[in-house]
Structure 1
Amino acid sequence: MLQEVERWLADRSWSADDRPLDQLFSAKRTAGTRVSVVLPALDEEATVGEIVEVIRRDLIEGRPFPLVDELVVIDSGSTDRTAEVAAKAGARVVHRDEILPRIPALPGKGEVLWRSLLATTGDIVCFVDADLRDFSSVFVSGILGPLLTDPEIQFVKAMYDRPLGDTDPDAPATVRAGQGGRVTELVARPLLNLHWPQLAGFVQPLGGEYAVRRSLLERLPFPVGYGVELGLLVDALHTVGLDALAQVDVGVRLHRHQDGRALGRMAAAIYRTAQVRLSRGHLVRPALTQFERGPDGFLPHTYPVDTEERPPMIEIEEYPSRRVA
């Protein structure tokens, strides 16, 4: 298995610089491929506008032929100015609850990504988290590159360095460099190496930046919560095989970090997603108890672990006749 991973790393791992932007524009125009970029957003007014502006400036406007055909922000219930800021920057903003209203929405990132398939039309769908700072359009063009230039590639993840201390510019370099992705290192990477060793070569298996052919996405179930990235990656492996998957180095990812308790809940959801894919059976305990010190000692707080999954979008009756507003 190690030899297979090493072969895959040599054949299916690239840098964004390996495919110049002009090559991507030419390949897209020749093939007539449509590209949708989706930003799932919840209370991201501080960052979503800049991301939209950069994508529009570099990949849509000022060019005879756009690399991105539609740029959509899916707002999952923000209480700040996320929707207003995104729309002003030039994105089409759609509220999660407006998509497929027949099925009541569940909370969670995966729910938003699943519904976005009904709100977009691209042959390739590119997901980008809305909390990125110092955003570069290479996060989009880099992961689109293999899909636009190689018909055998169906799923591309971004890889990058994730500094832990980026929210504090005065933090020591030893804290800032390479220490992000704590749930990846403590939970996802061990799970993948032990149970799906073919996927051991992915540098950022839980990263929120990835591009996928619609023809594959519409056949995959979507965990509604934090487990969506691991679930899609594992199911894509079983659906199209390792050689249809790839990754591209896009540099450094700066974003807001979660606190320890939020990371614990994320870890539980990711473990549960792996458990379902291993057994498709009984859940040991779909809840997580964490502790917080109070005036009289430690207080338990129990949270439900994401246990819902949406079926492949191709099974939803509204999908074949979807319309874009």
Structure 2
Amino acid sequence: MRTSTARRRLLATTALLPVLALTLTACGSDPKIAGAAVAGGPSAATEDLVSGLTRSDAAAALLPEEVRKAGTLKFGSSFGTPPSAFYVDQVTKKPAGIDVELTDAVARVLGLTVQREEAAFETILPALDSGKYDVGTGNFGVTAARLKTIDFVTYIDDGQGFAVRKDNTAIQPVTDLVQLCGLTVGTGAGTTFETTLNSRRGVCADAGKKPYEVKAFSESGALLTSLQQGRVDVEMSTINGLRHQAAQDASGTRFLGEFHRLDVGFALKKGSKLAPALQAAVNQLIKDGTYERILRKWGVTESAITESRISPPEHA
């Protein structure tokens, strides 16, 4: 459930139509889950919403001089499953997803070229401080803990949710972590989900119940396989990711619902002078309708924001 009344939905949820079958593999396993379920059907998956965009002089003027002269932005990007960022196939390594298109669109508005490097999710934020990357993407949620060392430019409203195997009818929507007591919960390594679960382990002891066990995975394919095979009882991940996953029959999973909403943003080194330019670019995309079209394409219009913000406080 949303926690901010300042948010409004740009469009009603778009029904997912026939999917584009894409194979995603990880850790040598084949989770046999289809790829991008695009709101407009298979043809929409290749719809080009970015190449026609032109440079905004106003937004570009906010760039630091050294970045404007270099003409490139170095992105450290985590790739996993749709609809955030993934590979269309493992042969061509063609990137796709919300993060990919918004990154490319922002760069176009700023008159820059994207230099994208794939990186493990948990390594990206530390690499920003060293200057290895200018910007990090990986559906990074804005949390109070991260705001101590990282700045964010928001571009979507996602958050934390839970999923189980479709044949598991015993576990109901999770509104309190005490409902997980005695279960094994799988999640991504280095994520807000892992932090939330580990920081609140005490809820079970306080309730006089057996604690839950947390298993963290570096690759989304391994996490899904563990859920499918019953090695974990519950999966905690992004709301949009779990909704998409459950929409694929091959996944055999059921979305339990939202737990906690979070702003998601481009991650930057604390105090980065890039923030105003990125914010202006996102707001330009919102204003000209490109932003809405990208979210509609990936079926996540419920996660739209009305304006980008720099390092807002974590959702209550």
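Observations on the model:
- Structure responsible for 0.05, with FRET efficiency 1/(1 + (r/R0)^6) of positions 58 and 234 (r between Cβ atoms, R0 = 30 Å, to 0.05) calculated and labels 1, 2 on offer: 2
- Which of 1, 2 leads on mean count of other Cβ atoms within 10 Å over residues 186-193, largest value: 2
- For 2.8 (distance in nm of label points 7 Å out along Cα→Cβ at positions 122 and 154, calculated) the corresponding structure among 1, 2: 2
- Ranking 1, 2 by Cα Rg over 2.2 N^0.38 Å, for residues 130-193 alone, the structure that comes out highest: 2
- Value -10500, calculated as helix-only ellipticity at 222 nm (-39500 (n - 2.57) for each DSSP H run of 4 or more, over all residues; to 500), assigned to which of 1, 2: 1
- Comparison of 1, 2 - label where relative contact order in percent (Cα under 8 Å, 6 or more apart) is highest: 2
Throughout, read-outs are computed from the coordinates displayed, never taken from laboratory work. As the structure is a computational prediction, the values presented were derived from the model and not from experiment. Cβ atoms are built from the backbone, for glycine too; each structure is taken alone.
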